[in-house]
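Next come the structures, one after another.
FYI, it's all coordinate maths here, none of it is from the lab. What you see is a predicted model; the values in this text were computed from it and never measured. Cβ atoms are built from the backbone, for glycine too; each structure is taken alone.
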Structure 1
């Protein structure tokens, strides 16, 4: 209706909506029910239709943030969770 620039809409989505939806996502998303995940993803899909460009799914955001958090823990030997990550016998991966 108002023909706003998609870059402006994307910035608004990322700063207002996505930041609220994904706050502490690594803590709570893993225990969400399927129905909750569907509801959350419907918010993303609606925003995607309004903005007119693809947005990352909640699962993609959750996965990337978990991997990022794990990578940061592995780098910091003083982190309390550091010992949770052990090298495989091959020595290549955790």
Structure 2
């Protein structure tokens, strides 16, 4: 079964690059935890992704079930900053938190 994910683009709906440029890393780090080896491990539900040479955040839709508040925060962040959200087919979608 394929993973269902959405992509939060690093571009605003107006086509401008979102700043700060390291926002994807910051988001991934905020959902990360330290493993037994004391290394930071990203959440399996969030991962950095490059789409058409744009830094994006891939969000596994399982996050909505595992951490509904976290999922809602990500969607609110995307909507408040007018970031594009794509479905798995690469089509622009609208999600409300």
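Of note:
- At a computed 14, 36, 25, 18, 6, 1 (P(r) over Cα pairs in 10 Å bins from 0, in percent), which of 1, 2: 1
- Comparison of 1, 2 by relative contact order in percent (Cα under 8 Å, 6 or more apart) - largest value held by: 2
- Of the structures 1, 2, the one that 1.3 was derived from, the read-out being distance in nm of label points 7 Å out along Cα→Cβ at positions 4 and 20: 1
- Structure (1, 2) behind the derived value -7000 of helix-only ellipticity at 222 nm (-39500 (n - 2.57) for each DSSP H run of 4 or more, over all residues; to 500): 2
- Calculated for structures 1, 2, mean count of other Cβ atoms within 10 Å over residues 68-75 is largest in 2.
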